[in-house]
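As structure tokens, here come the structures.
Bear in mind these aren't lab numbers, they're just calculated from the coordinates by the rules spelled out. The model shown is predicted, which means the values in this text are computed figures rather than measured ones. Cβ atoms are built from the backbone, for glycine too; each structure is taken alone.
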Structure I
Amino acid sequence: MAHFTLSSRERESLERLRSENKHAVVFRNVTIILQSAEGRSKAELSRALGCSVSTIDRARREYRRIGLAGLLPVKPPGRPSRATPEFRAALVEAVQTPPNTLGYGFSTWSVPRLAAHLKKITKISFSDDQLRRILHQEKFSVQRPKHTMKGKRNEEEFERAKGELEALKRGPANWVLQRP
């Protein structure tokens with residue numbers, strides 16, 4: 001059993017980190033150190049905190065090695081995103097620009113249309129799902145467009161047909177045949 005001796009200053013720093021940080025991982029790691037200093041075994045801590053003994057070993061090792069910074073979560077390594085800052089800037093600019101001002105024959109962006117446009121200007125392509133995630137990261141919401149014929153139809157003819165349909169719905173007694 002590894003025994004920790006904490007000074008009052010170290011204990012205060014740990015308590016402050018535990019209360020001010022929102023990450024459950026930090027709370028767990030600080031609790032491991034504080035409870036270890038009180039003499040609790042790895043097995044006891046493992047049962048009480050619902051984590052593995054190797055997690056307890058790792059928290060203790062990192063705290064001994066680099067102090068409080070060792071208790072903070074580490075971003076896992078991985079491939080850098082293909083969504084470069086330049087791509088994200090182009091995305092934000094495109095979303096805030098009506099597509100018809102860019103020469104397209106539509107007035108609302110859809111994710112597939114936006115993906116095609118961005119591929120054309122940045123040479124970087126993403127699937128629709130990934131582009132939705134990037135849009136969400138950039139604080140944009142994706143909604144289904146509402147397609148209407150308003151402005152593209154003959155409103156007089158539309159109203160006449162709408163009235164005719166209502167008459168048909170009311171039944172045969174109200175049917176009036178008209179010639180256009």
Structure II
Amino acid sequence: MSGAPEASLRWEAVEEGAELLREGEAERAVAELERVTAEDPDNEYAYHFLGGAWYERGDFDRALKAYVRALELEPRYLGAMVGAGHALRMMGRVDQAIRMGKQALVRQKDDPDALHLLGMLHFQRGDRDKSRQYLERFLATRPEIETAVEVEGMLQMLRGEVVELPTEDDT
């Protein structure tokens with residue numbers, strides 16, 4: 001990424017927007033991060049977090065555009081790669097999302113976010129074996145408990161360990 005002093009200043013410029021995003025204030029985060037990008041159109045961090053804010057608002061097209069801009073500014077930005085992959089996933093562009101996730105793993109072979117993304121994509125696609133492989137690798141990275149429980153549930157489904165409950169129509 002950019003030189004250390006420049007990167008530090010760019011990071012400082014996005015702290016407020018990133019904090020708003022963490023607090024669930026996506027609309028306010030969009031406004032703040034758009035202000036930052038207007039002042040510094042070369043701030044890859046601002047575009048990355050702006051992508052996250054648009055994603056949280058459900059505007060996946062704008063999210064993807066922001067992530068792509070972050071990648072134009074810093075092609076090795078793993079967070080922006082994974083974010084773009086999630087935006088593509090939500091837009092139904094699964095093949096492109098898979099390519100983005102794989103590109104992230106080329107940069108860092110055990111990146112937890114890329115492994116999780118690829119596991120979810122292959123799950124969505126119905127490719128049980130690949131989904132299981134990526135999700136098991138993801139669990140090996142020791143993710144936060146909430147995510148680990150969710151992924152373990154997906155793995156149980158993939159292994160056929162979950163029995164579907166009968167619906168009212170079945171009785």
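Laid out as a table, the results:
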read-out	value
For helix-only ellipticity at 222 nm (-39500 (n - 2.57) for each DSSP H run of 4 or more, over all residues; to 500) computed as -24000, the structure of I, II it came from	II
Cα extents along the principal axes in Å derived as 98, 48, 26 - corresponding label from I, II	I
Highest-scoring label, criterion being distance in nm of label points 7 Å out along Cα→Cβ at positions 30 and 54, among I, II	I
Distance in nm of label points 7 Å out along Cα→Cβ at positions 22 and 70 - highest-scoring structure of I, II	I
Source structure (of I, II) for FRET efficiency 1/(1 + (r/R0)^6) of positions 38 and 118 (r between Cβ atoms, R0 = 41 Å, to 0.05), computed value 0.75	II
